[in-house]
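Got some structures for you, see below.
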Structure I
């Protein structure tokens, strides 16, 4: 491949057994892109360029791919119209929202989907083994499949902006975005998901993406032969440490208590790694460096002197919080800040439904979110028909339609 912007090295698998084992080479050729993504077998040059573009410039890749799908007739989404009154507004871009979008479209509802990004937490999952029929699928790959399915239908999409408030006026729900745009709808399906919890220390937001990260599975190759810290004591923290073992030279796993909530087998696996040092009863109090992330300052959970750790990066694995602030004053929440729903995904407000990780549903799984998104759309369709708020000719019927 001839390009001044691409460096390519060809390696004989039989001569470099260590690399072959590292990248699990069972057949050739196998193309490794930036140490993380890979392509099996020979590929046409256009496919190879697209795969490289997907890794190094995902925004441009998505734009190009959308244009190609539209040209082929496989993408029918429309631009949003603030002057229009939609029958249902779906807030969110994760599995619950996309499932709701498909079901709403198939019920011929006039649908608007509002999302800051498509995919949600699934984008940060390297491999998914428990989604029925698709064992071992990558998170971004599953998101891509969901998105292509949704965009086969003529729904409106408002992407790239954050919902800051939802209120009810005399006749409609009004969804207001950070940039000031507002959209009206007769009903809402709220699928805003959860986001990574922060430490709440000075300059934390400044260094997110510049030393502070949330996905070791995604970013582990960037820390080859470097020192990193992982903060947390649950399965996500120990999984992150495990993912980093084959890349980082030293890993500090920092937990504020002396006991862990991670699975015992995972704790044993990580504890045996020679490059992992577990620090209990410690909390991160500050970040070292002004313009560049240079390390962290930790202190005992109680009293005691601080200690500086010179690390090149820090992964926060301290849980997720529901994105319920825009509706906090409107719908009922539980003590965790999750939206309360019933078995029909209804909230305490007529015409306001919710699905996915932002709700109080038992367990947070992709398959549960997909199912609840479908239920919410079916319930919204029935609500709109009952109140004569839709032009849909589809009657209430079997959910298997």
Structure II
């Protein structure tokens, strides 16, 4: 079994447009949540969202490439450029070496709706345009990035609801560990335009703490009233250890274990503590580690009453004797959905690199479940050698990753 290391990272989110900005926001407990007036106009019950500025790509991509790439693809592209630079990988390397890509993302609601609007108004599908096809497909990110970057390795999109970004890393880890690839780009992305979350808003799952946006996302807090949607792009460069060593790459961290499960529940939106427990336990087993080896857990906790509760139950069941620090960075970023599983690994690595635990902001009053786990309500200066990152999604899909310092 080959060792799998992380040699590059890139991030574009509501708390920063690059690694440096994001690390600062994490340490300061800075929220990236605000009000989107377009959501109010569109009829949203809650206009709260993570505020992510669209990047300017005219100087980076030709017109045809810009036409084919959806909003989440734009976010992913910027994050990937930073990850490649961070890894010391240039275009010449990409052309001469087989590099793969796994990304977790949904299809683009914006592309589909805008194409429908053109057809409805003009009564002529030929006016929709070529770009709409490549923007709206679920594989929009991998097909665009693999073409732009001239990748020749494995090329797949992972669609597993809000665990997608984590499973993308897990798949990259599996392919490299088994010897099928040496280098894989792994990540997740999520569009943030007002079209993308209307159906979720209609379910009443979003926070309505509109008067104080920065306090709306309250994972594990007894007063939480729903999640805040968000998005952006995140990318990691995964590499086989000997390959990285041979090219003189700087090794950021090592992936030690990947765990997964499905809840087996009959309700599609029903979270399950047994499934969460199984994914975490399997990740620890895969990493050949004990619960006492984990210094920090980046929780999936989205600020929903039921989801946070079952995760707290699972964490207490597995880590009740050791009580590592726990926080949900979604308290600052909101729920980055298909991106979250990859971005939260990056957030946690930034903590590891800078020896601190980011706070679970807005955690003021524990409930009967969260009071049993060790939640970091403020920034804690602490050395992190090994952490666990949780990601769970609709349909009962669960993913957990164990990352450790490279030694």
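We did not get these values from a lab; they are worked out from the coordinates using the rules stated. This one's a predicted model, so the numbers in the text were calculated from it and none came from an experiment. Cβ atoms are built from the backbone, for glycine too; each structure is taken alone.
Descriptive notes on the structure:
- Source structure of the calculated read-out (FRET efficiency 1/(1 + (r/R0)^6) of positions 4 and 180 (r between Cβ atoms, R0 = 41 Å, to 0.05), 0.45) within I, II: I.
- Structures I, II were shown, and mean count of other Cβ atoms within 10 Å over residues 84-91 at 24.9 was computed from I.
- Given -10500 for helix-only ellipticity at 222 nm (-39500 (n - 2.57) for each DSSP H run of 4 or more, over all residues; to 500), calculated: source structure among I, II: II
- FRET efficiency 1/(1 + (r/R0)^6) of positions 92 and 140 (r between Cβ atoms, R0 = 30 Å, to 0.05) - structure with the largest value, from I, II: I
- Value 18.9, calculated as mean projected area of the Cα convex hull in nm², assigned to which of I, II: II
- Computed 24 for relative contact order in percent (Cα under 8 Å, 6 or more apart) - originating structure among I, II: II
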